[in-house]
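No value in this document is a laboratory result; all are computed from the given coordinates. This structure is a prediction, so every number in the text was calculated from the model and none was measured. Cβ atoms are built from the backbone, for glycine too; each structure is taken alone.
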Structure P
Amino acid sequence: MAALAPALRKALLSLPQKEKDQLLVRLVCQDKVLTEQLQFRLLEGPEALEERRAQLRERLDDPVRGFHPTPNDLLLIVRQLQNQISYHAKITGDAFGEVELTVRLLNNVFRAQPAAVARLTGTTQLLLNHLARRTDTVLRQADKLEADYHLELADAINELLTNLYATAAAPLARDLALPKQWGVFQ
């Protein structure tokens with residue numbers, strides 16, 4: 001972000017309060033992400049965080065179930081859902097929710113689509129590679145969280161690692177040096 005020239009900064013700060021307020025509102029309206037961040041922070045507050053997570057959980061549970069003609073179709077859906085999780089984290093600053101929801105999404109894929117992850121072939125390689133890399137990313141994110149959160153996440157993450165190593169993604173997981181167990185006593 002470019003800094004303001006000192007003369008312009010001084011001129012802006014010397015404007016009457018009403019003009020500054022109008023400029024601020026106009027500027028905020030131009031940035032959708034900033035608008036949503038402010039709405040969450042100023043109007044909804046931290047009390048709405050769990051409600052937002054619950055809505056996302058519902059969205060994560062349905063789309064990966066059912067029939068997907070190709071593994072690439074499933075991968076497209078997984079990426080779209082992952083983008084929703086990332087956007088949620090960007091708006092709310094919810095690092096724990098991002099990890100929890102990502103682990104849930106990945107576990108849903110392994111549970112609901114066993115045929116898509118059973119064999120490593122040319123058609124499944126992109127999907128399996130994405131699942132392994134996303135697991136690696138989510139493990140690094142989880143490691144950065146406070147230790148209290150590790151207790152809450154340990155079962156789900158260990159289920160994810162078990163699922164990963166029980167499928168055709170196992171060689172990819174080994175290449176990334178992913179552990180077979182994750183927990184508070186690593």
Structure Q
Amino acid sequence: MNLVDRMVAPGATRAEAGLSFGAAFAGAALALATALQGGMPALPAALVTVIAFDLYGGAVVNATSSAKRHYHRPDRTVRHHLAFVAVHVQPFLLAWAVPGFSWTAAVVVYGSVLAGAVCVTLVPAPLRRPAAFAATAFALVPVTSLISVPPELAWFAPLLLIKLLLAHLVPPSASSPPASGEQADTGRSRPEY
């Protein structure tokens with residue numbers, strides 16, 4: 001498996017890889033510039049840059065057709081999707097390293113994302129797109145209005161929601177024919193755990 005297969009998805013096109021890496025590097029540069037302009041110390045700024053690379057790139061990666069085919073292949077269950085969301089512990093890394101990003105903020109962001117993911121995965125596949133938008137819209141309230149984070153990290157929680165709820169959890173369009181070897185998901189069966 002090559003680097004593109006690991007970081008984008010197996011079988012990713014050159015255009016998908018270019019767009020994904022372009023967003024990752026541009027987002028990392030933007031986050032670094034914002035962190036340094038805000039006076040963030042070097043180690044936290046470096047961590048923020050790595051997290052931005054992952055989130056900006058990941059939001060694009062997870063929306064590609066190649067990633068959709070990979071993450072929503074027939075052997076993937078709700079448990080796989082929730083585990084993918086759960087391992088995104090960046091809010092706690094930020095609370096540990098960045099002055100002004102509190103542990104309370106980390107818990108609110110992480111909890112909002114995880115609760116949204118549970119809500120999205122409980123509905124049949126054809127309803128996951130609107131459910132993901134609803135979960136994201138409602139999660140934006142606590143992560144932007146009920147907690148305070150440093151201004152240079154105001155992008156973080158909304159982008160985490162985009163990457164995980166809107167890009168990752170939304171399956172390929174139910175109206176699209178499945179790729180060869182895949183079964184169409186009618187959404188009639190209960191999620192597998």
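Thinking of P, Q, which structure, once distance in nm of label points 7 Å out along Cα→Cβ at positions 18 and 42 is computed, gives back 3.6? Here the read-out was taken from Q. Source structure of the calculated read-out (helix-only ellipticity at 222 nm (-39500 (n - 2.57) for each DSSP H run of 4 or more, over all residues; to 500), -22000) within P, Q: P.
Each of P, Q could give volume of the Cα convex hull per residue in Å³, for residues 106-145 alone, but the derived value 55 comes from P.
Can you say which of P, Q returns -0.42, -0.62, -1.02, -1.29 when log10 I(q)/I(0) by the Debye sum over Cα atoms at q = 0.11, 0.14, 0.21, 0.25 Å⁻¹, for residues 26-129 alone is computed? This figure was derived from P. One of P, Q was used to compute distance in nm of label points 7 Å out along Cα→Cβ at positions 10 and 114, and the answer was 3.0. Which one was it? Label of the source structure: Q. Quick check: 20, 38, 24, 15, 3 is what I get for P(r) over Cα pairs in 10 Å bins from 0, in percent, for residues 34-89 alone, calculated from one of P, Q. Which structure matches? Comparing all candidates, it corresponds to Q. Quick check on the output: 2.1 is distance in nm of label points 7 Å out along Cα→Cβ at positions 66 and 82, derived from one of P, Q. Which one produced it? The correct label is P. Taking distance in nm of label points 7 Å out along Cα→Cβ at positions 98 and 122 as the measure, the highest value among P, Q is held by P. When Rg/Rh (Cα atoms, Kirkwood Rh) is calculated for each of P, Q, the greatest value falls to P. Structures P, Q were compared on relative contact order in percent (Cα under 8 Å, 6 or more apart), and the highest value belongs to Q.
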